[in-house]
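The data blocks that follow each hold one structure.
Values quoted throughout were computed directly from the atomic coordinates according to the rules given, and no laboratory measurement underlies them. What you see is a predicted model, and the numbers here were worked out from it, not measured in a lab. Cβ atoms are built from the backbone, for glycine too; each structure is taken alone.
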Structure P
Amino acid sequence: MGQSANEKRVEDNEARAMAKYLRTSPYKLNLVAEMIRGQKAEKALVDLEFSNKRIAQDVRKVLQAAVANAENNHGLDVDRLYVSEAHVGKSIQMKRFRARARGRASRIVKQFSRLTVVVKEREA
C-alpha cells in the first residue's frame, strides 16, 4: 500500500554529512575542501581548527557531523576514518544592486555554496 523504501545512498563502510547554504562562493569553499580530501579524519579536524579561512569552521562542523554519523548510525571505528570525498557545489544566489553614476545601477551577486563530506573506514 505504501511507498517502497529508497535504496541506500552510501556503502556499508562510509558515512556522509551535508551543508546546504554556506555563505561563501564555491571557489573559496573548494580551497578549504581541497585541504582535507584524502586525509585522516582527526588530522583534517586539526587542520581546519587552525586554518585562517573563515569558512573552515563551517567545514569542520560538517566533518564532525560525518564522523558522528559514521560512529552512531553505521557503527564504524572512528580511529580508522578518512575523508574520501568532499564535494562542493553551487547553491542559491542573492541578487542585490549598487547605485552607480548617472542614475544607473549594477548588480551584485552574493553566492552560497553546498558541501558534502563523505568519510570512509580504511581496511585494516
Structure Q
Amino acid sequence: MVRKMQGKNKRTLGTAGESLAAEFLSLNGFEILATNYRIGRMGEIDIIAREKEYICFIEVKTRTDTSYGSPSEAVDRRKQSRIIRLAQVYMSQNKLKKYNARFDVVEVFLEYYNGCFKAKSIKILRNAFQT
C-alpha cells in the first residue's frame, strides 16, 4: 500500500498512516463507521469500525522507526481516558448499546521514497487497553 503525499512532516506522516490503516482494516473485515471523530475539545478518535459484535475505537500510531519506542507505547493513560470518554458519547449518540466496545491500536510503519509513503508493516493490537 502506498500513499502519495506532499511533504514529509509529522502531520503528513500521521495522515498517510491513518489512511493506510483504514484501508488495511477494511481489507481485513472491519466496516469503517467513522474517521477522525471529534467532539470539540474532548479529543478525537482516529477510526471507529465494526468487527463482528464489536464497535472498535481505534488509535492509529505511525512511525518510520522505533527510536522513540513502539508506536503503541505512545497511547498513554491520558490518551486512553480521552478515547474511552469519546467512545461512551459515540455509543450513546448512535444507540449502539447492544454492541461491545473494544479499544484497539494500529501500529503503522512507513518508509518515504520518491514522494510517497509506503507501508513497511501494519499491525492491529486488539484490546490494547480496557475501560
Structure R
Amino acid sequence: MNPITFLLLRLAIGASMFGHGLVRLPKLAGFSKWMVGSFEKSMLPLSLVRPFSYALPILEFTVGLLLITGLFTKVSLIAGALIMVALIFGTTLIENWDAITSQLIHAAFFAVLLQFVQYNTYALDGLLKR
C-alpha cells in the first residue's frame, strides 16, 4: 500500500460514515423510533437500544469527519470498527442478513486501514506530530 491508496480508502470509508451520520442527524428522533421498532422483538432491552439509536448517528458523523480530515486517524479507525461490531451483533439479533454484507465490508475497510495506518501521510495527524 502507498500513501495515495491509503488516502483514497480513508476518504471512502470516511465519506460513508460521515454520510450515514449526516442524513440521520436532522431526523434523529425519527431514526431512533425506527431503530427501536426494528429491535422490539429482539432480545436486546429497550434501555440499550434507545440510547444507542441516538448515539449512532453522532458517532458515525464524528468518525466520518475525523477520517475525512485525517485527524486522530488510528483512534477513529478503531472506533469505526467497534461501531461495526456493535451493528453486526445487533443486525444478527434481528436476523437482517441483507444488511450484514455492507457492515462486514465496512469492518474490512477499518481493519485494512488499521493494518496500514503508517501510510497515513496526507492527514491532519501529520500537523500534530510537528
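Worth a mention:
- Parent structure of the calculated result 0.10, given that FRET efficiency 1/(1 + (r/R0)^6) of positions 95 and 111 (r between Cβ atoms, R0 = 30 Å, to 0.05) is the read-out and P, Q, R the choices: Q
- Which of P, Q, R leads on percent of Cα pairs over 27 Å apart, largest value: P
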